[in-house]
Structure 1
Amino acid sequence: MKSKHDIYEFMSAHELCVISTLGADHRPQSAVVGFGQTEDLQLVFATATTSRKAHNIQANDAVAVVIGWEPQGTVQYEGRARQLEGEEAARFGEVYFAKNPAARKYRDLTKERFFVVEPTWLRFTNITAHPWDITELTF
């Protein structure tokens, strides 16, 4: 069983994740995004307010995320997303930029916003262990 810190370290080693949201027609929509994470396993990402995921989150805050798809393991992650404003956006933005410094050039775009995902459920699976090492957390 992995600790929360072990899962944070695994997430830290990955720059991209797949985030899935529900469209207005209740069909899933997925996108690859750069992300940052906190030690409490919150995820932060940036996207334009005109993106499908931004519209979907405004209507339904439930999201699913997958991090890592190579042989070492994967994190399956479910949570609630919300758009950030003001000081909170600045604080979480720095978490995101620490991991994705090249994205700073988009920071001042009019439609660019930060979103945070609060975890509700997470499963880390290490498939190199025999039997597989699976850790589930509920928040």
Structure 2
Amino acid sequence: MKLIWVHADCLHRQSPAYLANPDSPSLFVWDDAELKRAGWSMKRIGFVYECLLDLPVTIRRGDPVIEMQKFAVETQCSSIVTMQSVDPHLQAQAAAMGAETFPIVPFVEIKGRVDLQRFSRYWCKVERALIGETA
């Protein structure tokens, strides 16, 4: 059995990591050092936590590499799977734990340049593609 590593770029049940391993346990680890280094706001922490509440996931606190390895032993999982991330820190952690990574599946295909500084600008660009012409 495989263990699913849920991280900030893998927060939904429709991710290939979950779909390919529907009966596997999953773990999210709050990494205090990374939260501080990256400057996560309480809003972002709250958003991630609310996403986690919708998943069949165990939540721990500590170093993700160490906690994933411990949890893999506890749950008798032979390997770790997760979603790829564009975040270099998450990439390094996935490599350190020897995780198999599933490729990123685009939420929507976007043509041209997209301003990602504000969600509303992104949403204006992708809304019709996501919910149809009635938007």
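Given structures 1, 2, which gives the highest value for FRET efficiency 1/(1 + (r/R0)^6) of positions 33 and 57 (r between Cβ atoms, R0 = 25 Å, to 0.05)?
If we compare FRET efficiency 1/(1 + (r/R0)^6) of positions 33 and 57 (r between Cβ atoms, R0 = 25 Å, to 0.05) over 1, 2, the biggest value is for 1.
Which of 1, 2 yields -12000 for helix-only ellipticity at 222 nm (-39500 (n - 2.57) for each DSSP H run of 4 or more, over all residues; to 500), as computed?
It must be structure 2, since only it matches.
Give the label, chosen from 1, 2, of the structure having the highest value of distance in nm of label points 7 Å out along Cα→Cβ at positions 65 and 97.
Details: 1: 2.0; 2: 1.2.
Structure 1 gives the largest value of distance in nm of label points 7 Å out along Cα→Cβ at positions 65 and 97 among 1, 2.
Given a computed value of 2, 9, 18, 20, 20, 14, 9, 5, 2, 1 for P(r) over Cα pairs in 5 Å bins from 0, in percent, which structure among 1, 2 does it belong to?
Details: 1: 2, 10, 21, 23, 20, 13, 8, 3, 1, 0; 2: 2, 9, 18, 20, 20, 14, 9, 5, 2, 1.
Of the options listed, only 2 reproduces it.
Every number in this text was worked out from the coordinates using simple rules, so none of it is lab data. This structure is a prediction, so every number in the text was calculated from the model and none was measured. Cβ atoms are built from the backbone, for glycine too; each structure is taken alone.
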